[in-house]
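Each value in this text was obtained by applying a stated rule to the coordinates, not by laboratory testing. It should be emphasised that the depicted structure is a prediction, and the values quoted were computed from it without experimental measurement. Cβ atoms are built from the backbone, for glycine too; each structure is taken alone.
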Structure P
Amino acid sequence: MSKLILQETPEIKLVGQAADTNEAFIAINELKPQLIFLDIMMRDETGFDLLQRFNNYPFDIIFTTAYNEFAIKAFKYNAIDYLLKPVDRDELRMAVTRAKERVNNRHHASPEQMEIFFQSVNGQQAIQNKIAVPTSEGFEIIELDDILYCQSSSSYTYFHLHNKRKLISSYPLKQYDDILSERNFFRAHKSFLINLSHVKLYRKGEGGTIVMSDGEEIEVSRRNKEALIKIFKP
């Protein structure tokens, strides 16, 4: 992993490595890194066990994991960066770019955010009807019902909210499609993920057009037309 990091992200200076949680805890406190790559399965305990030894998190974290589906959802809902093994080079570079942005803006995870994350991973708390969205000022916790639709913009995602507010996330639309499609959201088009609760009407056409509760008209792709009609068909 260290070789891949140095190859793909040469701007990163590797200051230390650790094989178990005790070594890692000592190294982090002594070296004070800005970013740590943390494997979930370590020699003696897990990466979660290591992080729970800290009272605050003055560093950014990218997990590396082959972990189960529920933990992956916990990562996504709480806006915690992770890389699946075997690590994809493009995903590594994107994760590092996001981490650099957070480090530069000093937007580290809060103890409260991490506590909710730990509870979710440990199965003590089900995924709630909220999602953490990283913003230019840190993180904002959004009620799913407040989201009208999500719009792709290159590798970013715009959240359009019920009060006409917009939030921009540094994560791509696919990330949100993976988790929100199970929570009453539908991928109407490659650029739009809509909240079905905010659909006002559907107009026929080649793919058709959806009118949302804010009046926005969203094109439906031809390939997704049938699935959408099936959802609303009596």
Structure Q
Amino acid sequence: MSNTNKSVLIIDDEEDLLKLLSMVLNKEGIHPVYTATTVKDGFSQFQLHRPDIVLLDIMLPDGEGYEVCKEIRKLSNVPILFLSAKDEEIDKLLGLAIGGDDYITKPFSPKEVAYRVKAQLRRAGFTQEVIEPSLLTAGPFILDKSQAQLRMRDNVIELKPKELGLMAHFMKNANRIISKESLCDHVWGEEFIGFDNTIMVHIRRLREKIEVNPSNPTYLVTVKGLGYKLVAKDEQQ
């Protein structure tokens, strides 16, 4: 479970799109996701939940998203990303001029939206952990981030910076599948494109330090087609 609670409000009148974006954003660790389908409800939802970021369609049943943007800007500097089928340059310029931070034209890839949301959250400072302990535990592992040291039972394992980042992310999400996209975002702070080999190399090096047989891992396992998982076994197992 995320401990940053990066909430998002999506205002769009396409129900299928709301469901799809909600699913993708939740999978990427951005939640809770609030939704609205009208200008009136959108602004009410914003006032009620005060989300960390807003995805805003321009053409809504009872008006334009520009109106919502203007009202939100009277209250907050929260990032606003316009979602619109209007792809004329003048529409994009208007959206940015009245306070929008980004403009994404339909049709778009939900993954692209997720990446742009995370990029805006990074710039706004919402992706930093509020209180993150220096010591993490999961199964037989104890990670001291301040010393860049990993203890596995009585063994002390020295970690390089990226190995430290990977292990910390896995331990915070022990027994859960972590996608390569998530690793890229949390450890490298970059989009996944082009990072496949880099991730595999670092996973291999980490396995060489924590596995009896790195080619047949029992702790840091591959979940085919989905990513990786740190199996935090109890000592008695």
Structure R
Amino acid sequence: MNPPTRPRALPDAEAPARTLLVVEDDRATLSLYRAGLKSLQGFRILSASNGREALEVLRQEPVHVLITDLDMPVMDGFNLITKVRRLYPQIPVIVMTGLDESQHLNTPLDLGAIRILSKPLRLGFLVEVIRATVQAESPGVIRGLSLGSILQLLAWERKSCTLTVKSEAGMGLLYLSRGEVIHAAFRDQEGFPAVYEILTWDRPDIEFVETCRVERTMDLPLTELLLNVAMITDSLGPEAL
């Protein structure tokens, strides 16, 4: 069992509160979006040129809204939406495409996108759509409780859900099925290494959505997970956490 890594430095208190990821393979269009979206206050804007690059960004960064094209090389928008809905169901996905409805048949909506916008698009309207998206009802937020206590409550209720866990160390994801932790992800770690990292975080902020769309990679009772975490924490000492 590898010990969890040390938490990283606290983010800048003046940093934007939310992150927008724009996925677009045409460089000129992407540059136009980045310039036009500078008026979107409170957002940090990231970009990727295809779905595969977008998934790498999602593994490393907390993203609050994702905007994607459909027709892209390496991994197209259809496959990206499918993977985002399964792995990051808390992230709203907006599609911007030059394809007409007869070509995409509203398939992105069936896959989990919340809206399809046609190119060319007025940037002022796009800003309005993004703002309306983040102002919509957000997932549940829990603050001030230990993660272990929250997991025990969810286990008692046999909840199936996805937890987005945020602390000084970064952002991790815990997936629960009927109250059991079945998968975890943190940066480039998955499964047990990720869950042991996340469970050592002290009183993180937690958002949850009541859906779990991943395959089981772990099969260990919650009590054993928490006991292992306690042993790891004791072995590291308070200065390492």
*Output the label of whichever structure in P, Q, R has the greatest value of distance in nm of label points 7 Å out along Cα→Cβ at positions 189 and 221.*
Q
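Taking 1.12 as the value of Cα Rg over 2.2 N^0.38 Å derived from one of the structures shown (P, Q, R), identify that structure.
Working: P: 1.12; Q: 1.18; R: 1.07.
Comparing all candidates, it corresponds to P.
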